[in-house]
Structure P
Amino acid sequence: MKNYSISLNNGIEASCMESGTSDETILMIHGNSLSKETFTEQFDSPLIDQFRLIAVDLPGHGKTGNSSGNEGYSMEGLTGFMKNLISELELKSVVLLGHSLGGHLAIQAASEIPVLKGIFAAGTPPLTPKEKELSPFLNHPHLPLAFTDDLSEDDVRNLSASYWKSDASVSAVIGESIKKSDPKFRSDMGADVAQGNLKDETEEIAKLTVPVGLAVGEFDQLINRTYMDKVLDGDQLWRGGVQIIKDSGHTPQMEAKERFNQLIAEYANDIFA
């Protein structure tokens, strides 16, 4: 596995880690206030080591630079970032593997990525303004912290715990990633969503001709599975519905790595067959 930075045409230095040389690439996109290190367990898996694996720090996260000037952070800006990255890396055939916010970004950007072969999103309830009765998220007391600028030490611990299975010991990587992230990202992204600037993700999924895999942890404290079942047509999804990852919270790629890696291997082998 190698770590490197690549200069994009908007002036941002994108920090990546990578292994493999295949033309068939799995590009991993982390969640809000997290980092590429949340995908370390995938790089250690023999189940998917036949593919080229790349994980990237989004702007304002990990070792990637903050958004330049006064642009702020938005889903449109993140989509441009992903398009630039894929172009600079000269990827030929790519599956976007997104976690939480990273899954939303994958769905939002999908129609603008010509080399896209598939999307697999974990902990990502597709957002649609058409559903008025159910919230995509559970009423967790610490969810607002994901859209709050400055976080205290207690806030970081509480937000970290919400990303994990209840009453389980949380990986230190989660808290460390939150502390390194640009505080402005959280409030900017919250405002972008509140202002209705995102595409209807159920419509985006319906328009795609590539298979979409969706998964959620069995004990995810943040995601409303009832909402997901209501707004999605199983015929649009890989294997006919949302895949439940047992004994996991909101971060299954870390909490249930063996089950998660097996699922990703099966999805990728189907897509690249």
Structure Q
Amino acid sequence: MAKAFENCIDIPVSRSEKPREVGLNFAGDWGWELSYIDGMLEAVGDYLDVVKLAVLTGRLTDRDFIKRKVKLYNDNQVKVFPGGMTLEAALICKKVEAFFDEAKDLGCSVVEVSESEVHMTPDTRHKLTEMGKERGFQVLVELGPHHPDEPFAPGHIIKECNEALQAGAWKIVLEGEVILMMKPWQDQAGAEKIFRIVDAVGRDNLIFEIGGNLKLAQWFILKYGPDVSFGNVGRDKVMPIEHIRRGLNYPDTWFGKFAAL
């Protein structure tokens, strides 16, 4: 579809188009109404790839409404997954099989294995990943606590990432609260830890939660290019992040240039 002004403005940086495997954006849906989703997708759907039904919103919402919502997203090439806490809750209730059946019937193509509010053995985490993949889901494995006491330890997290990928994970999501605690854009020690993780695991296997933090998004894009993947981008940050991805906030592109007719 043609974009406005494309006949007179050349964007400095190109990147992958939908459906894409890299340069992903995912946002959390906290109960958005269909009319909002329809308008939002018309406005920024080209740059939104995955949506999470945040926390337990799926459990607290009418089932038929969720099915219609998931279909609307899917019709616009946006994948949907129940937030990892939904699977955690099903695990506590010992109804994991029913969770996978329900997610499939609702039209979700992705599931998330996380430890936001529960603790799992590595074997349980890997088994859930294998179960999701066997049922045809793309599986996100989130690593890192919601309320961190310390930054990522590269050796430990690299081991967990590689084990998750071996179990069949599609992507590894690195918890945003840990990344924000590390402040890699201003703390060299935090940055070095991120570099070690990415070097060992591979940029394309990772999704970095940024919590809508544009400074953090810019840091990752400057270090790893426009096709780095972000989670929890925030519904109002999809377009600003796309500007950064496309070089409009890069050094040495347009800004600061001398221009004349």
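Quick check on the output: 0.50 is FRET efficiency 1/(1 + (r/R0)^6) of positions 5 and 165 (r between Cβ atoms, R0 = 41 Å, to 0.05), derived from one of P, Q. Which one produced it?
The correct label is Q.
Have a look at P, Q and say which one yields -9500 for helix-only ellipticity at 222 nm (-39500 (n - 2.57) for each DSSP H run of 4 or more, over all residues; to 500), as calculated.
P
Of the structures labelled P, Q, which one yields 2.6 when distance in nm of label points 7 Å out along Cα→Cβ at positions 77 and 133 is computed from its coordinates?
Q
Suppose percent of Cα pairs over 25 Å apart works out to 45; of P, Q, which structure was it derived from?
Q
Compute mean count of other Cβ atoms within 10 Å over residues 13-20 for each of P, Q and report the one that scores greatest.
P
Every number in this text was worked out from the coordinates using simple rules, so none of it is lab data. Given the structure is predicted, the values throughout are model-derived calculations rather than measurements. Cβ atoms are built from the backbone, for glycine too; each structure is taken alone.
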